[in-house]
Structure P
Amino acid sequence: MAEVFGYARVSRKEQDPGAQEAELRAAGCSRVFVDHGESSRIADRPEWRKLIDVAARPGDTIKVRKLDRLAGSERLMIEVLSELNDRGLNIVSLTEPAIDTTTPMGKALYGIVVVFAQLRVDTIRENTRLGLEHARSQGRVGGRPTVMTAERIAEAKKMRSENLSYARIGRVLGVGASSVMRALSK
């Protein structure tokens, strides 16, 4: 028999998730999983993982007060909702009644939301790629400037030929050993 679970989350340890828990229990949740002080921008929250990996089975329903309890970014929301769908789990939002994948209309609206969210992510990614290509064609290279100048590279090569370690060379030049390794591997 399918079960109904609740998921609540508060961002700061000093916040009280009691109101969310009470709403979820009143909405018929047999068990409520609560993450305290966990960011909505990370997917690996302890109670969320426990709910998804241990408790919920295909056909079960997960209820949340609002969808923002599940994820704090569109990309993460797409990942979370896709994972729930792949696992055969339903999602119901108590304050956003259109999001109820236990109903045909809710499934349809969920599909539309996911498609548009993915379209937005893909559009941002494409625009970023095009912008970077254009900047490169204009001779601009993004990223942090290298600390390894031509003079430092020449000095590093000389020290390396004397069998000094990358760490020692880095200390002498005032840069990290990984910067030395990267510069000398080119």
Structure Q
Amino acid sequence: MRAFDTNNVPTLKIIDFSLRLCVIPLNVASIWLTVTNQQDNSTYGKLEFSSLQSLKYMVCISAISAGYALVAAVSSWVKCLVTKAWLFFVSDQVVAYLLVTSGAAVVEILYLAYNGDKVVTWSEACTSYASFCNRLIIALVLHALTLCCFLVLAVISAYRAFSIFEPPLSPKEGEEQRN
């Protein structure tokens, strides 16, 4: 028998629900900033988000994250799904990892845009496309905030999933139980 029932903890449920709702506008803002990001340069031409695969990947993962957060927020109040703690645990983990990979891809692009790659004689681009880079940084910060929310959600869902089980017995308690 569980000593602590996590389904009866309204504070944990409200935090979970609030974080899931918070993720949605963060993702929408990140998607909007990325998709509408473009800058024209008379020397080098037009740069837009569709020119870079990592930005497309981040937009896709942000859309998946927002959709999942909405479905999970609604279903967190449905009694038959609340008892499926493992479903939330696995899903939150997967979304968090996807957010890490998409964020890392954009950080790599930003690093190259600011520093270039001297080995392959690729100069930095942010001196020519400063507005594009600045909007991309804001989108990345919003993406990172989404990741932070999902890291907290992953801890909450892990707590819910693993609190179902009794803690392991210490060697002394196990010996006493056998006697």
Structure R
Amino acid sequence: MTVNGIIVQEYTDNPYRGVDGSGYSKDSAQNWFLNYVEDADKSFEGYYDEHIDIGMTYNIPDHYWVAACSDMEHIYKYVKEAEKRNIRYRLLLAETDIPRPRFECPDVEKVFLGYDYAYSSGDNYSAVYNEIPFVFPQFKLNRYGLFETREAIEEFIAERERFVRTNPPLTLEAGDFVIFRLHEILL
């Protein structure tokens, strides 16, 4: 797997610690939350568009780019602004089979969270977070709401693909999902 970079996510008390960051419900986190703060420096949103979610900006097909930051200077700037605003956050180190971006992770303390299955761009909609409790309750997740091993998530993906083939279209979210191996970085 390629270490792609860091996703900055608003902290929530939800036990799920994966990449889903739509922020649509009170329990879900928001990825790159400073993009949505009214009086925030607009350079954060501009940087996001130009350097992080460039798949959307430059019409790069999914599976060629992960919306993660590979610039530690920007991460430190983002964290400093979040702390100034008293916004709690978490830093997710994202690894996928997608080769770009490539990130040289500094020597920092990190905690293994598990494996997620989500979009590589945008708000990283997660099939694990949104489908396991409602459609696939037979799969057991770890304390972070993720799969513990790559083998376990691949079993889920196979079952999900069988479900899609045998049920009405649009029963589940359709899209280009990728496997994420996630760690939380502690600065």
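Bear in mind that the values in this text are calculations on the coordinates, not laboratory data. Keep in mind that this is a model prediction, so the values were computed, not measured. Cβ atoms are built from the backbone, for glycine too; each structure is taken alone.
Quick one: Rg and Dmax of the Cα atoms in Å came out at 22.0, 85 when computed from one of P, Q, R, so which one is it?
Q
If semi-axes √(5λ) of the Cα gyration tensor in Å, for residues 32-95 alone is computed to be 38, 11, 5, which of P, Q, R is the source?
The read-out comes from structure Q.
Which one of P, Q, R has distance in nm of label points 7 Å out along Cα→Cβ at positions 88 and 160, as calculated from the coordinates, equal to 2.8?
Value 2.8 for distance in nm of label points 7 Å out along Cα→Cβ at positions 88 and 160 corresponds to R out of P, Q, R.
Computing distance in nm of label points 7 Å out along Cα→Cβ at positions 136 and 168 gives 2.2 for which of P, Q, R?
It was calculated from structure R.
Consider the structures P, Q, R: one of them gives 3.4 for distance in nm of label points 7 Å out along Cα→Cβ at positions 16 and 120 as calculated from the coordinates. Say which.
This figure was derived from P.
Which of P, Q, R yields -15500 for helix-only ellipticity at 222 nm (-39500 (n - 2.57) for each DSSP H run of 4 or more, over all residues; to 500), as computed?
Working through the options, I get structure P.
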